[in-house]
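These are the structures, in structure tokens.
Rule-based calculations on the coordinates, nothing more; no lab input. What you see is a predicted model, and the numbers here were worked out from it, not measured in a lab. Cβ atoms are built from the backbone, for glycine too; each structure is taken alone.
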Structure 1
């Protein structure tokens, strides 16, 4: 078990890297950052076992190494505001710096605690040529942090989960400030979801640090247990294959554990996972959202605001990428996973995206995917949004595309703005009834739709 120190203060900026853009105090929350350090274990595949498609992988301890990293905590200030659930998110480092969802209204209004865990080497060291990891961003605050290899990330994640769980060491300092924790959920998106896929298949059978798992925008393949000195780098020159081939699903999630798993995928990951789709069961929910993609115009804009505040250098996105954010489905997944664990109420089963036998998505006459979860922007569209990329490179692949209808086409569909907004709001309310949107999203999405109406 790692040793906790903090809360951490000071540094060159005076605030934690990538902190929430929201005023969390207005929701009755507080933000606190801690360091955790100790000895971490790496794992290896058990000799003579198969790392096969079925996901029933066998791992065993290998080496140990000292480490020191951080966890950024958002918690209710009062016990009565706390719903007993902690979400530990595996911070994503694909950009060469950490990304995580600390602006979730479901977390802040629903009474969860959120722990943003720094568990990979690139998050601390960054990537060349512009290193923007924690140690370079604020050497005064983070210069002492060290993760020797991503080989140790799985155990570091477990140690962070245990440090905020119900059986944690309550001696000061306590990252949960004495809150009565009842359950801990592991969550990761994109590259982090792949790492959680490996964690679930290989580590969770003998490590019970987490009660449930949420894998968002998951490509259907686990990451290696051992990479040595290699840093996660999406631009690695060794990748000569196409993005679709590189990210195609390769394994299923094992089906013999008690912890429930929730997959929330966009249209893009639905294509990647077509060959490894799994049926919904008493312990698995698999959601696919038509018309969405891995990233959206809205998520890029939100990331840019954070990057500007934290003085990060970012790559400008191409105009015309997908314009339907999948983020609202993440909040719904938090809500349903909490009920699943606390009340035994399983999340609603949703239809899957329709595919041809060849593995291609079935599309309507406009080019919009059929089937799947249908957010109001898909059901009452002003544009053709899809995971079809604008260009063949990896960043375009993740962005998909959005092709707005002309004003004439829009008027032919809806007659006027009032008619459109009435239909849009009805579709949003239906999505709430179906359990894929939280009620708070209806007004926000309808306002966004009104602003998108062509003048």
Structure 2
């Protein structure tokens, strides 16, 4: 197990201890170093094999890279077109006549944005500017203001049908996303409903009053009648993904369209899918995002103005995330080729299953707190925990679902939740008021406990 322990210790230390000279806290350095150690300790010295393992690992995470890239572009286009404003205004017109209703509208909007963007800090920056001042005008404490943003965005990161957390988990385990997404409709749906009820009834209740300017003056139908075209790209995206992930339907619209285009003796879908890395463009969610982007640009003239500049800005915002995933691919490939995955599976069969499940769950939650993103946490830990859990009898679908729920749960727990620190800075800068991150973290505990509970259920059923 020395060949496993040394790379894991290196990964944990470099990714979490920022005081290490030059490389402390640098995830790219952590993944590169861990990959190199895994290969060397596994007796793999041929540089060609190193490159081949990197390509294999990169192919494993490529569709996550595409989702991050195209999700960022689509989100930026929706903000520019006014679609996100439309969504928020419609939700306000339906629910927003009371303080509780307005907060429910904000949670839904944050959840939708989190589902599209995949990271709490990004959706907080996009939607937070629209809703933070409104909550402040209601008299909501800045700490609670911050907690509501973190709660909605974090639930969005795992919310089907575009669940980034589920996609990451399934890519690392190496299984299709459909089955895991299908059971997550129930668990995440329940978590969102219970969390929203708790926030609206306990945190908001009848403690606040609505400023007159926040009370909707139009009905949702009037807003939709005027601005429905803004929502077409978003509806196209949701429809395509939902058709494939809802159990009773399971119809891959974009895949079937590509399969209908002949290429020699094959078809366009098969031709693209056969290309390493690029072939991951055939992922249902990736194709849905591409179609939605094309639809948005085609039907919204304002999006075609300075389009190249807007695309460049979107790519720049996710550049670091994409680089991290690229080098995570090296780590994943090296860990498998170096024999560490096989060693973990063999080692896990002789351990106490309960201790292994609980210990792994705790490490994912802790990782979510320290690294601030469920995707980075899962990329770091699931290659280790997945084989160990499955060796104790946990199914691959349940292992993926457990990992996604547990890592998402860690994104809001005290005392070290990075997302809360980021959003606290955003809220403070918008309101020019002090935000206590620790108090905000305590307020986000309920949704974290719910997600952690469901994560543990998947490990023990």
Output the label of whichever structure in 1, 2 has the greatest value of distance in nm of label points 7 Å out along Cα→Cβ at positions 214 and 446. 1
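From 1, 2, which structure was Kirkwood radius over Cα pairs in Å, for residues 70-181 alone = 14.4 calculated on?
2
Ranked on mean count of other Cβ atoms within 10 Å over residues 30-37, which label among 1, 2 comes first with the largest value?
Details: 1: 19.6; 2: 23.4.
If we compare mean count of other Cβ atoms within 10 Å over residues 30-37 over 1, 2, the biggest value is for 2.
Quick check on the output: 142 is volume of the Cα convex hull per residue in Å³, for residues 94-245 alone, derived from one of 1, 2. Which one produced it?
Numbers: 1: 142; 2: 117.
Label of the source structure: 1.
To test your reading of the models, identify which of 1, 2 gives -24000 for helix-only ellipticity at 222 nm (-39500 (n - 2.57) for each DSSP H run of 4 or more, over all residues; to 500) when calculated.
Values: 1: -7500; 2: -24000.
That value comes from structure 2.
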So relative contact order in percent (Cα under 8 Å, 6 or more apart), computed for just one structure, reads 25; which one of 1, 2 is that? 2
I have 2.1 for distance in nm of label points 7 Å out along Cα→Cβ at positions 78 and 110, calculated from one of the structures 1, 2. Which structure is it? 1
Thinking only about FRET efficiency 1/(1 + (r/R0)^6) of positions 270 and 302 (r between Cβ atoms, R0 = 35 Å, to 0.05), which of 1, 2 has the largest value? 1
